[in-house]
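In structure tokens below, several structures.
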Structure 1
């Protein structure tokens, strides 16, 4: 499966040390130059070296072709980066390539859903890491704890409980 990744999941997964697991989850990973510029904007961020390495090692830059579609998405009040990711996901979908968009912004997620795109967010990546057995339950709980306690990631108490419950109930083989 192909992953098309937005800025915030890259940044948050970089901050918690889980970014290195993304290429183990997906056959190919793409983003756009808009996202690359956003992610690598601040060279003093602690996660900068890890994120920069992603772009040279496994994260491919691909630009969506339909600029008019991107403009229409931006007119719906979503960020240009998110619009570019959704447009790229739509192009892959039209080529019958199985893909998932990794995006956190709620408005962008709703728009992607109306376009019948598959989406997950940062939390979905952590759960997928566990279900793929790339990391242990303990490691994934630590990723979640670090995400909530040390970053600006926002999550409701209800969703936090639900994710923690899913992590707890996962049966190891």
Structure 2
């Protein structure tokens, strides 16, 4: 099976006028929260000294692993990668990290920002939870769009049961 399945109907590239209909609000919310998480890494309170060393090590491992997983997923998507919930008509990825979870870019992103937060500060962790919740909502919108674009998406979703977190969600 190829990594990408083609959509049911071919469509031309989305025009700039219609880009807002692709889910611009979700994109703006996620990028605002990403910036807020990074900036919150410089805002007190820091982690207590008694756990800061351990959390830094765990955070570094999570950030590196999450970043690598997100890059793997993005490379697997290739031309289909988009920040918008509406998919591009270049194909449905079903192999590699997409055989583990249906939205591995978010999986890697959450692990990366969780790791960063454990390395950085408590406010960064709170905003990372907010970012994860935004991504969970965005995934629901994406799933509807993917089902409309790719007739085989339902079968794929049956095979790969988890959206973001293996064995959980």
Structure 3
């Protein structure tokens, strides 16, 4: 059986953190060999509506590194998304707590975006909503720092999950 191929980045409103994380992780995975480059990354929010654009500062921070976020439209987390998820990466523990409390589908792999950074690193990415560009840049930097550890985790987990069964 083929492993699900969806990776979800999760925040509150799906207009600041998770869209930036989605694009950064997708770019990193596209540079990997198969099967990692076949994973699809989407973002969602635990309190998001449908169709809101990414925040102006999120668009601006990614634009500085030639990543276009202008086409992003928000979406709420749903059981349908979770049904197809190989892994979910939340920005804060509260996002993971809400996933566990309010959704009937519980993916096997649910982590914080910075969970694989080591014990001395902060594992949460604070919400920059309503703050200045410097706060968004700090958020971006925390994500960029975490992406290699997520790719390494997915490399190990996805290869194992998609390997043919020896039954």
- Message: Quick check: -17000 is what I get for helix-only ellipticity at 222 nm (-39500 (n - 2.57) for each DSSP H run of 4 or more, over all residues; to 500), calculated from one of 1, 2, 3. Which structure matches?
- Response: 1
- Note on the structure: Note: P(r) over Cα pairs in 5 Å bins from 0, in percent, for residues 22-77 alone at 4, 17, 21, 21, 15, 14, 8, 0, derived from one of structures 1, 2, 3, originates from structure 1
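Determine which structure produced the value 2.8 for distance in nm of label points 7 Å out along Cα→Cβ at positions 70 and 142, calculated from the coordinates; the candidates are 1, 2, 3. Mind showing how you got there, number by number?
Details: 1: 3.9; 2: 1.2; 3: 2.8.
Computing distance in nm of label points 7 Å out along Cα→Cβ at positions 70 and 142 on every structure in 1, 2, 3 gives 2.8 only for 3.
For semi-axes √(5λ) of the Cα gyration tensor in Å, for residues 110-157 alone, the calculated result is 23, 10, 9, so let me know which of 1, 2, 3 that is. Each step should come with its number before you reach the end.
Values: 1: 23, 16, 6; 2: 31, 10, 5; 3: 23, 10, 9.
Among 1, 2, 3, the structure yielding 23, 10, 9 for semi-axes √(5λ) of the Cα gyration tensor in Å, for residues 110-157 alone is 3.
Figure out for me which of the structures 1, 2, 3 the number 15.9 belongs to, where Kirkwood radius over Cα pairs in Å was derived from the coordinates. Don't skip to the end; give the middle numbers.
Working: 1: 16.5; 2: 16.9; 3: 15.9.
The read-out was computed on structure 3.
Each value in this text was obtained by applying a stated rule to the coordinates, not by laboratory testing. Treat the numbers as computed from the prediction; the structure is a model and nothing was measured. Cβ atoms are built from the backbone, for glycine too; each structure is taken alone.
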